[in-house]
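Take a look at these structures.
What follows draws every value from the coordinates through simple rules; no lab data is involved. Just so it is clear, the structure is predicted and the values come from calculations on it, not from any experiment. Cβ atoms are built from the backbone, for glycine too; each structure is taken alone.
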Structure 1
Amino acid sequence: MLADTTMGSTITGKEKAMTSNDGMKYKKYTKEELKKKLTPMQYEVTQEDGTEPPFQNEYWNNHAEGIYVDIVSGEPLFSSIEKFDSGTGWPSFFKPLAPENVVEKVDKTMFDVRTEIRSKHADSHLGHVFDDGPQPTGLRYCLDSAALRFIPKENLEKEGYGKYLKLFKK
């Protein structure tokens, strides 16, 4: 069995699991399971493409070292090393930690065309990417805290993300 570190359950042979390029497995949850396991805001953001209020979310002002993973699947997405204060009130990053887990889609739901960011395995809505970020990429991945779970660097090994510890060695 494989521990699903995002929601505290275990993947057994009977459940659907997705395997990534790096060999990690991610459980595919039903909408009913997600409604039970996620907060209403987490569900609205990740499953219904919602947006949480700026400056009133968990990670916009988080300065701790660690990584951010998808709240649904646990797939690694972004690192505190690439995080910056964009002044928008949402956590912002200039590049993904694991680009293979970040999918871009055209979003025409507002008055303009934007680029939506979704997680590859869980297909969670994460936020949007804009071209007004800092160098070296010039990008601003503007994410909803409700779509993320932060794992402090001191917990990376314990939670199965030990391979990312090397990022924080000085």
Structure 2
Amino acid sequence: MELFVERGYEQTTVADIAERAGLTRRTFFRYFTDKREVLFNGSERLQQTMMAGLVNAPAKASAIEAVAAALDASAGFFGPNREFARQRRAVIAAHPDLHERELIKMATLGAALAEGLRERGVAEPDASLAAEAGIAVFRIAFGLWVGEGEQRSFGEIARELLIRLKAMAAVD
């Protein structure tokens, strides 16, 4: 991440990354297919974490409550490294191909949540609607969490947004 910030994403090579990490190029390619993967390395782990939260939600939980459990589980994924997340977000936002990859990651995560809800017995379109609402909450919560001066945890922000969403749905 330091190299991407210092030199820019386009100007940073795999050789640069490997050298900074004290690795050979060959070792780098054992872990990553390309430099893009450095930015998206945790995607599968995030999905597994959220799916575990969904699966472990109480059996009687509503679809949105199960999604809330997935969001709660994801809160631990981010931990205290907010500055790294800020830098990562800025690098991705500055490059259309990386931004597209981030959108694909979110779509994949939404599809997985919807499938998990269907496996819990939630019918369509409710499973897809709850999953997409959860992804919207996730994206907005993440954007707020990485905002300058933000002190709340990701989990606090996500829970607050879910409460707001429920309140808006109840009024409308």
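Using the calculated result -23500 for helix-only ellipticity at 222 nm (-39500 (n - 2.57) for each DSSP H run of 4 or more, over all residues; to 500), pick out the matching structure from 1, 2.
Numbers: 1: -2500; 2: -23500.
Comparing all candidates, it corresponds to 2.
To test your reading of the models, identify which of 1, 2 gives 0.20 for FRET efficiency 1/(1 + (r/R0)^6) of positions 96 and 160 (r between Cβ atoms, R0 = 25 Å, to 0.05) when calculated.
Numbers: 1: 0.85; 2: 0.20.
Traced to structure 2.
To test your reading of the models, identify which of 1, 2 gives 1.02 for Rg/Rh (Cα atoms, Kirkwood Rh) when calculated.
Working: 1: 0.95; 2: 1.02.
Source structure: 2.
Ranked on mean count of other Cβ atoms within 10 Å over residues 24-31, which label among 1, 2 comes first with the largest value?
Working: 1: 17.2; 2: 12.1.
Largest one: structure 1.
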